[in-house]
Structure I
Amino acid sequence: MAQVSKIDSSTMVTLRIDPSSARGAAVSQFFDEVTFTPLETTKESLFGAIQQLKMTDEHYVVYDWETKAVLIFTKAGKYVAKINASKFEKDPDVKDQSFYGFNIVKEDDKQAIQIGAGKQVYYFDFAGKLIKKVPVPKEKNYANYKKFSDGTVIDQNFLEKNEKDSTYYYLSLIKDNKRVESYFSYKTEDRKGDDRWHGGRVYDYGNPDEFLFIKNYQYNIYKLTSSKLSLAYQIFFPAANSLPMDYGTNPVYKGKAFDYYEKNRDAFYEMTNSYLHFNNLYFQVRNFNWSRDEKKAFIYNLKTAELTSIADIEPDSTSQFLPVTDLASQYDFTNKGFLIVSPEYFYTSYSSLTMFTAKEQNEEKNRKYNDVLTQFFKTQNKKSNPVIIKLKPKKN
């Protein structure tokens with residue numbers, strides 16, 4: 001029999017949160033530094049939005065969903081190279097060789113960009129030059145999975161087989177290719193005809209020994225270590241914003257998810273993008289209410305119980321009076337949240353359209369910008385490449 005591991009709830013904290021009570025703040029109340037890095041725009045480097053961002057000591061590497069390309073820039077934003085389908089040898093047995101992301105890995109003791117496309121895995125250097133290609137491994141390879149400092153790997157779709165039955169788990173801990181713990185079991189037949197997505201997401205906030213996990217259709221935030229899963233925060237929202245407690249398990253809702261969300265547009269069908277930074281708990285919620293005035297991204301101070309709306313963080317001199325997210329005007333942050341989170345810095349991005357719109361709103365206030373942004377506003381326009389925003393969060 002498949003065994004589901006026990007979730008530790010001995011240190012659970014209950015949080016009662018009313019999104020309508022969230023207040024605004026100034027940028028300087030949360031961040032000590034804000035750095036804007038425009039990404040160079042050329043005919044070859046032009047792209048739409050940053051779907052995925054990774055970095056090395058010398059480079060920013062981005063994936064653009066629209067052009068299905070990986071683009072390489074220096075840390076100063078200078079364009080270096082682009083990797084797209086034209087870089088791959090055409091496989092006659094594969095109709096679509098598009099790829100949907102990348103990894104940065106160690107290959108022969110050097111960092112490389114790894115991309116899976118078709119039946120091959122390709123490795124490129126940071127000049128966009130192909131290093132090698134190898135067949136996609138037939139067996140599950142944990143090399144690119146999220147992992148802890150002791151080597152324990154997080155598997156979000158582990159299959160346990162036995163003679164009579166097979167069971168999947170939404171979350172498992174794997175050490176030396178062996179299952180250590182598993183949580184939230186399911187069988188494939190239970191999901192047939194179900195338009196609810198019952199998985200969850202693991203969030204890395206720069207702690208090599210701890211991740212956060214959110215299971216869909218729950219308002220719970222879990223802490224995951226290499227040995228166990230613990231229920232850290234159980235959140236209660238107002239009734240109008242809450243799904244029924246049995247929403248994720250009751251078959252009466254099976255195949256009717258979108259109808260339910262349409263009829264209950266204020267109900268949060270998802271919590272996402274959760275990070276912990278000292279006393280501040282970051283998270284977002286989603287529902288079918290598309291009003292820009294509705295607050296959906298928050299910072300909750302675990303010590304003071306103060307709730308801040310990220311959309312209402314006002315620009316000040318720390319950010320050169322420019323916004324640090326596009327929550328008030330566009331959709332990048334709404335969809336992706338912070339692209340990278342670490343104890344030292346958070347990274348996000350938004351379009352040049354957002355940047356120039358903010359500048360226009362500052363025109364009558366005679367704002368002064370640093371040399372990088374002065375040159376950007378002088379030489380670029382609203383259709384130029386996105387801008388990376390690097391934020392240094394306060395530690396108190």
Structure II
Amino acid sequence: MNFIKGITIITVFMALVGCSSSSDGDGGTQPADNFDRQAMLEHWADNIIIPAFEDLQLELTALSAAKDDFVAEPGEATLFALREQWLEAYKTWQYVEMFNIGQAETMFYAFQMNIYPVTVADIESNIATGTYDLRSVNNNDAVGFPAMDYLLHGLGADDAEILARYTTAEGAEGTRKYLSDVTDEMLALTGEVLEDWRSNYRDTFVANLNNNATGSVNKLTNDFIFYYEKGLRANKFGIPAGNFSATPFPEKVEAYYSTEVSKTLALNALNAVQDFFNGKSYGTSGTGSSFTAYLDYLRELQGGDDLSAAINQQLNTAREQIQTLDDNFSRQIETDNTMMTKAYDELQKAVVLLKVDMVQKLNITIDYVDADGD
């Protein structure tokens with residue numbers, strides 16, 4: 001088996017070398033296939049990435065305002081309004097999490113926005129002491145959307161108990177302050193990432209046509225596939241369903257405390273992935289240059305199977321499976337976990353198409369290592 005595996009690796013390596021561009025070693029600007037990568041980068045930046053971050057900033061601005069209303073007058077109405085806006089912002093977040101590039105990568109933005117499950121002890125310790133650095137790596141599991149999930153839905157057994165934590169319970173002022181600080185920090189972080197895209201990184205991103213590991217197409221392709229494989233497939237499904245462990249972990253689903261929105265968030269994330277794959281402009285029905293366009297161009301040039309259609313078909317199949325699940329993924333795992341693992345399996349089939357077939361077609365090397373196989 002080792003001998004056969006070695007021959008396979010050599011064969012794949014020689015195939016990649018044979019179709020690679022001379023720009024890999026000399027910093028040239030285009031791969032040998034002559035596809036207009038710059039047009040694709042411009043479309044990604046101007047019509048997908050920046051508009052998505054702009055929308056998230058608007059949603060977080062509204063979230064901060066709803067938080068201010070609640071902190072000023074904690075009650076059922078203001079709590080309900082804050083929860084609703086939290087969900088709207090969280091759904092929008094699903095469209096930007098995959099873009100871990102530029103300032104987002106430098107500042108570990110995603111780690112400060114959506115690490116789950118939260119560590120309740122860390123949140124409660126921060127509230128009790130009133131002394132914390134929300135950007136510290138030690139607080140990654142105590143901030144962002146998951147921390148707000150706990151603060152809005154998990155502080156008590158019902159709304160009366162939750163409201164008491166903000167009004168009459170010991171430390172109520174500290175609880176209000178922590179909620180306020182976490183919310184405002186999310187807005188500040190997003191503002192920094194967006195401002196960098198607008199003022200500096202957009203032009204750098206579009207101009208970097210190098211067909212190597214540092215080129216913009218190569219880097220974002222890796223980020224896109226990594227997010228699909230880890231952020232969507234593993235974090236939302238595989239880990240809580242127990243695909244990587246001896247037992248499932250229903251407490252590790254996204255939005256655990258709000259109980260009824262984990263499927264909504266997962267479907268938004270899958271829609272975001274498929275929209276980006278197809279080059280759909282954010283917030284509109286328009287499309288532009290994309291992975292689909294690139295793969296279709298290569299099929300016309302080189303022949304072969306319709307890989308873009310195969311990827312879309314598999315993503316659609318995964319969506320159909322996800323739609324059969326309970327709105328509450330924790331409840332789904334506890335009542336019939338086989339349905340969760342079936343959804344994971346359908347998502348996994350697209351990993352192979354993206355991480356093996358697509359990157360070979362595009363002559364891009366995967367720059368991260370995983371231990372769960374393809």
Structure III
Amino acid sequence: MNRRGFLAASAGVLAVGALSETILRAAPASAPDGMQYAPRQAMPKSVVKPGEFVIAASHLDHGHIYAQCKALIDAGATLKWVYEPDEKKRAAFLKRHPGLKVARAYDEILDDPEVRLVTTAAIPCERGPLACRAMEAGKDYFTDKPPFTTLTQLAQARETAARTGRKYMVYYSGRIHSEAGVFATGLVRDGAIGRVLQVICLAPHRLNAAKRPRWFFEREKYGGILCDLGSHQFEQFLAYTGADDATVSASAVANFNNPDHPGLEDFGEALAIAPNGASLYTRVDWFTPAGLGAWGDGRVFILGTKGTIELRGYIDVARERTENHVYIVDEKNERHLNVTGQTGFPFFGQLILDCLNRTENAMTQTRAFKAAELSLAAQAAARRLA
């Protein structure tokens with residue numbers, strides 16, 4: 001059932017009944033933490049022929065690199081190279097992707113004229129400089145979030161992207177790699193709840209401190225909790241409200257419960273307002289309880305002039321250990337859908353075609369940079385609570 005069929009069903013009873021069976025059959029969401037999370041349902045749809053869009057992976061410091069590569073491969077990309085100086089990380093990646101060419105240096109990837117895009121999950125403070133090197137070499141760049149840890153890095157990347165004409169895209173997975181997020185994007189675009197007035201994003205994560213790398217606890221390397229986790233939420237705010245800009249009106253961070261890691265921030269919150277009057281409240285934290293059946297109970301609430309949408313992206317607490325729950329209330333009725341298997345992840349195919357055709361259908365460069373700018377601004381202005 002597509003979005004238009006959903007909107008056309010005034011009662012929605014048959015639609016909910018059909019999708020309820022999907023809920024019962026779906027695999028449980030059981031990732032130990034967000035660092036290793038990747039959606040289980042890929043719905044691969046290739047947009048290019050084999051070898052038509054060649055990519056390289058480098059700097060495998062965060063587990064998201066596996067989800068980034070899989071999504072691009074599912075959309076038709078051909079993974080040719082890997083560059084990772086750490087032997088253990090490199091071996092683990094090659095086990096998942098055998099037969100790749102192994103680069104001895106980052107420049108070896110950049111010197112290959114077949115490579116159109118470089119995807120990375122480097123230590124966050126290194127992502128901006130690596131991007132500039134890739135763009136200067138004529139490559140498009142796709143990085144894990146956060147794309148920057150300082151406003152200086154953002155300014156350098158903006159200048160380089162504008163001058164070279166290359167793309168700097170970001171893996172804002174909270175929306176682009178979530179079928180609930182993709183489904184909600186379509187609902188909002190089609191006017192299902194009228195004009196969006198407010199977005200509330202709650203994004204708890206499981207810490208699993210013993211499994212985290214050292215850089216994870218160094219503020220100058222990961223950028224702070226609003227810079228890091230918060231970048232997802234600012235991108236969702238811009239996407240759901242249709243805004244190109246916003247102003248951070250208040251923000252705060254804290255280390256409430258991790259005295260052994262003084263560089264960690266385990267709590268952050270921020271308020272923002274767009275020029276069209278729409279507002280955002282977001283809370284990000286590392287306080288997922290041990291008893292939760294997923295790595296985090298991420299939720300998004302979207303208030304419109306004609307209805308509301310709630311997304312329970314990764315679990316429906318105490319009801320279903322399944323993903324992609326969408327609750328919508330409009331002027332006709334109230335509905336609950338599990339949209340797993342309904343949308344796929346169109347961003348990745350659109351990104352490939354954008355790189356080939358120099359279009360901006362997956363995401364505009366303006367929004368990719370603006371979401372990063374807002375998260376950096378919120379981090380810089382944050383009041384420290386503890």
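With helix-only ellipticity at 222 nm (-39500 (n - 2.57) for each DSSP H run of 4 or more, over all residues; to 500) coming out at -19000, pick the structure among I, II, III it was computed from. Answer by label: II. Largest in FRET efficiency 1/(1 + (r/R0)^6) of positions 104 and 224 (r between Cβ atoms, R0 = 25 Å, to 0.05) among the labelled structures I, II, III is structure II.
Kindly point out which one of I, II, III the value 20.2 was derived from, the read-out being mean count of other Cβ atoms within 10 Å over residues 176-183. The correct label is II. When Cα extents along the principal axes in Å is computed for each of I, II, III, the one that comes out at 59, 52, 41 is III. In this comparison of I, II, III, the computed figure 6.0 for distance in nm of label points 7 Å out along Cα→Cβ at positions 168 and 352 is attributed to II.
A short reminder: the numbers here are calculations on the coordinates, not readings from a lab. Just so it is clear, the structure is predicted and the values come from calculations on it, not from any experiment. Cβ atoms are built from the backbone, for glycine too; each structure is taken alone.
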